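Structures given as C-alpha cells follow.
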Structure P
C-alpha cells in the first residue's frame with residue numbers, strides 16, 4: 001500500500017481549496033452536490049433496471065428459435081458420434 005506523505009497531504013489541501021472555491025463561485029453547497037449525486041445514482045439504477053428488462057425480453061424471444069435449433073444440432077452430433085463408435 002502506498003504511503004501517505006506530507007507532500008500528498010499538501011496536494012490534497014490545495015486541490016480541495018481550488019475545488020471549494022470553484023463550487024462557491026458556482027454557488028453550490030455540499031448538500032446540493034450530494035443530493036444531485038444521489039438523484040443521478042437513483043436514475044442510473046432505474047435505467048439499468050429498464051435496460052435489463054429490455055434485454056431479457058429480447059433474449060427470451062430469440063431463445064424460442066435458437067435453443068430448439070441448438071438442441072437439434074446437439075442431438076444430431078451426439079447420434080452421429082455414437083454411430084461411429
Structure Q
C-alpha cells in the first residue's frame with residue numbers, strides 16, 4: 001500500500017469506530033464508548049505517524065508514545081506524569 005492509502009485506511013476506520021462509539025455513548029454504554037474512543041484516537045495518531053514519519057507505524061497502543069513518535073508537539077501536561 002502507498003502512504004496515502006494507509007492514511008486513508010486509518011482515518012476511515014477511525015470514522016467508523018467513532019460512529020459506533022457515539023451510538024454506545026448515546027445509549028448509556030459509557031465504558032464501551034470510552035474503550036472505542038481510545039481506539040479512535042489511536043487510529044488517528046497512527047494516520048499522523050504514517051503521514052509524517054513512515055509507513056511502518058508503531059504497533060503499540062500507548063497514545064502518548066504514538067504521538068511522540070509521530071513527532072507531534074505535546075506539552076509536559078499532555079504527556080502526563082508517567083512520561084519520562
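What follows is calculated from the coordinates using simple rules that are stated; it is not laboratory data. Note that this is a predicted model, so its numbers are computed, not measured. Cβ atoms are built from the backbone, for glycine too; each structure is taken alone.
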| For distance in nm of label points 7 Å out along Cα→Cβ at positions 29 and 61, which of the structures P, Q scores highest? | P
| note | Matching -22500 (helix-only ellipticity at 222 nm (-39500 (n - 2.57) for each DSSP H run of 4 or more, over all residues; to 500), computed) against labels P, Q points to structure Q
| request: Give the label, chosen from P, Q, of the structure having the highest value of distance in nm of label points 7 Å out along Cα→Cβ at positions 21 and 37. | output: P
| message | By the measure Kirkwood radius over Cα pairs in Å, tell me the structure among P, Q with the highest figure. | response | P
| said: Between P, Q, which one scores greatest on distance in nm of label points 7 Å out along Cα→Cβ at positions 45 and 69? | reply: P
